[in-house]
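Rule-based calculations on the coordinates, nothing more; no lab input. What you are looking at is a predicted structure, and each value in this text was computed from that prediction instead of being measured. Cβ atoms are built from the backbone, for glycine too; each structure is taken alone.
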Structure P
Amino acid sequence: MPRTAATLGLLALAALAGLLARALGLPLPFLLGPLIAAGSVATVWSRRLPEGYVFPPWLRLVFIAVIGLMIGAQVRAELFAAAPRLAVSFAALVLFAALAHAGNYIIFRRLGGYDRATAFYASTPGGLFESIALGEAAGADLTRLTLQQFLRIIVVVTALPLGLSLWLGEPVGSAGGATLAKDAVPWSDLPVIALAGVAGLVGGRALRLPAGQLTGPLAVAAALSLTGAVHLDIPQWLVNVAQVVVGCALGMRFTGLSRGLLLRGAWLALLSVGSMLVLAALCAALLVRVVNEPFDVMLISFAPGGVTEMALVALSLQANPAFVTLHHVWRILVTVLGLGLAARWQRRGL
């Protein structure tokens, strides 16, 4: 019961933080507000939480499925007609992943002073959980590795919408009133939404899809949309709740970490993410005419955040979320494949 009360209290605080962030005009207010609020609790007031408290992973899982349904409902046949253009940007992503990983390794190894295993697995531009699992097996410092991987996602999610707002000179996405969700969705649609979400979660796990909790529901919603069987309209309030839960879960990842370790990790993350965003912007600028997508869509497609978080950024900015999500799933596949090869080389002593 104390754990349930703690979770409800955190979500209430996160929701209030989201409302405050929206009043302040921040982009992605219902993600960034809860993230900041929960991160503050995790680092400053963690002793007031029940001993051994962990934010319920199943709760995050449920609402990631909602985000997947939201993206899948935007899939149109035109996306598949862009296959030749996708091949070009997918090839560029392979090069981006290799260069980003190499650059990050230099930052964490030379400037951060991390040992080789920690620096190598903290440097990956994707595959968060795979990086942590393989890094632990390779003898990496698990605390620093986990910190850098989560900070990578958090810094990207925070910096990208703010940077785009400053670049355009006005609030963008949800802060500017943009939305792909629907306001007037009848309550009678909720059972269909729930059934599609459950089918997607089960299918994603059974098929072992990358980021299956997101891509499974996405595939189900896309199939329903493309066949014309059902077009899922996700209500705005449900999308907001999903962002609050995801932001809260991200912020609580900092529980138990010292301020000194956080500050050191933060400046390394800023250097790492900064270099990757510059590289992503360069790739986006070179590909705009080839792929025939706007610069912001290409930039978000290359930005090294998590699949779920980048999907939320794309949704907020109305930046072709299905296109963006495909690129991030590909980036993770490329990164995980590279990690698998690296792990084999390490076991052979190469």
Structure Q
Amino acid sequence: MHSQDWTVAPASRAMDGALREKIDRKTKPLGALGQLEDIALQIGRAQQNLTPRLNQPHMVVFAGDHGAAKAGISAYPQDVTWQMVENFLAGGAAINVFARANGLALTIADAGVAHEFGARAGLTAAKIAPGTANYLEGPAMTGAQRAEAMRRGAEIVRRLAAEGCNVVGFGEMGIGNSASASLITHCLTAEPLEKCVGRGTGHDDQGLARKQALLLQALEAWDGDRYDPWAVMARFGGFEIAMMTGAMLAAARARMVVLVDGFICGAAALATARIAPAFLDYAIFCHASAEPGTRAQLAAMKATPLLDLGLRLGEGTGAALAFPLVSAACAFLNEMASFDSAGVSEKL
């Protein structure tokens, strides 16, 4: 069923002692750089290197449409998906601005948008179909479509790795995808559905109630295994979420540092961690989305996000904003003086 090898080797702990000693010998009180010390250790461990480097940092934004979006699960019309892809290609979206500001290259991938873009600079054509089927009526995608989406996502990352990239962040665009992510999160964490459903792109109270009712209807129409990430992805996922899952698995298999964005990317990360638990050795959780289901995701993966800014935009914006902190963690490990090299006295 899953012909591709998705296994991920855990990051070796062999250098942990040396990495911890290097971190602890810097000119600072023990633990004084807090979470940055954890990130420095994680990157050094992933790369098995006392002087790790972040090379050719890259953001990949996957875009796809959802068949269920036409049923009213989103506050925005479906056309916004392709219109926002045009905005990405023109360089005018938030992710473009933040990627430019923080030195990240950016690739946009058409995973399954209900629009024909033609060959375009900056757009990777990876379309599985013009949107998923409506999961209110049946599976969002076939098992074969899910497998192909994951394979194409993995291939995009393998190309980046071959070009020398060793740190990659992911984002998404797809009207209706917060609903899809809510269903995936509910299934894979067993958190009550109402705690996994938020306002998405801006539902009012009436819209939120309708969204919750529709998602409950979708769950009640399916008697599949809610703890099986493959089955859950095929039933409720989006092509962009499935493609991102394959991309995350490929990145972890290549021992790349993976920057995990907010709620929708978190749903992909959750599926990835269920398929290959060692993925979490390579994943840096960049921010806590304002979407309520994020808390369930982070708890399930025992993850501590770097930022909590009330963001709920998607596109990979939280990952791009957090990258300077990840870069700073690497920089202090490599460049900060030790007590010995600086001739600074240690405490008595």
Structure R
Amino acid sequence: MKSRFAAIGLAHGHIFDMTRRLQDAGAELVACWDDDPVNLAAFARAYPSADTTRAVDALLEDRTIDLIVSAAIHDERAALGIRAIQHDKDFLCTKPGFTALEQLEEVRRVQAETGRRYIVYFGERFGNPATVRASELVHSGAIGRVVHTAGFGPHRLFGRVERPAWVFQRARYGGILNDLASHQIDQFLHFTGNATAEIVAATVANHHHPQFAGFEDYGELLLRGEAATGFIRVDWLSPAGLNTWGDVRLFLLGTQGYIEVRKTWDIQGRAGTDHLFLVDGDGECYIDAAQTPLPFMTDFLNDLRDRTERAVTQSHVLAVSKLALRAQMQAQWLHT
């Protein structure tokens, strides 16, 4: 039977990508809702077949809907997800899934009681062909055991996208490490095979935007697992001259080689996205990974049907989210 879903909470543009990928995997979009009529209208223009007449309560009561997908404002996601799983629906939201540890622990409790899924879509891995290709190479043993990861998630704050006011409100977006660095934490655990990790050090700062009190435009983080370490740097400092919103990169150091993934841009001149560089005992190799299939949404829908965990485990989602929250809580503010 085809999975039927509703999109509730349309504040972030990631909702368009998640919806498209769910549809491509065979799910049916039934309806959409957001309290902001501007957000609702924009989504309805992109997906005109979606019913826009029913608000949250009516959609949650609809027993023909199996899944709620959301990109609500960050601090609203957990409460919506709890309501969804209490209404016997699974829940998929963009990152971050939480802005406070109390939210995470309540989701953990309700999820365990209901058996329904609360999944965070870490799009930088699940939705990025080059990262999926890197995962295939690592799990085939191409570079041996991964002992270190370095992830860089720079973003452009102004320019092509107008940022709403909540983006600059610390309590609403949850801090830069909890928000942006959750992608890199997910990749550290995934590629090193660690179930969790230790926050060795964390730093945040506002280097260039003093007009936004409490805003963090820079964050860095050191992680240590059982037999691997990782470094993460995220920021809102991408210059206007860059040809994309951020030069996102991933470095994987293995015992028998290393991989670099240039996810969004190659400043050396190759066109397009999803560039992968592999160095091993046989030499150096460039791989154009842009056409690598993305199995996440298909696996995810199969998981919901079969109650399996092929796409991602619930424990992994909660472990990543908890590390991101703890990193944010432990971060030292760098005064500049």
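With distance in nm of label points 7 Å out along Cα→Cβ at positions 34 and 226 computed over the structures P, Q, R, the top value is the one for R, the highest of the group. From P, Q, R, which structure was helix-only ellipticity at 222 nm (-39500 (n - 2.57) for each DSSP H run of 4 or more, over all residues; to 500) = -9500 calculated on? Answer by label: R. Between structures P, Q, R, where is relative contact order in percent (Cα under 8 Å, 6 or more apart) highest? Structure P comes out on top.
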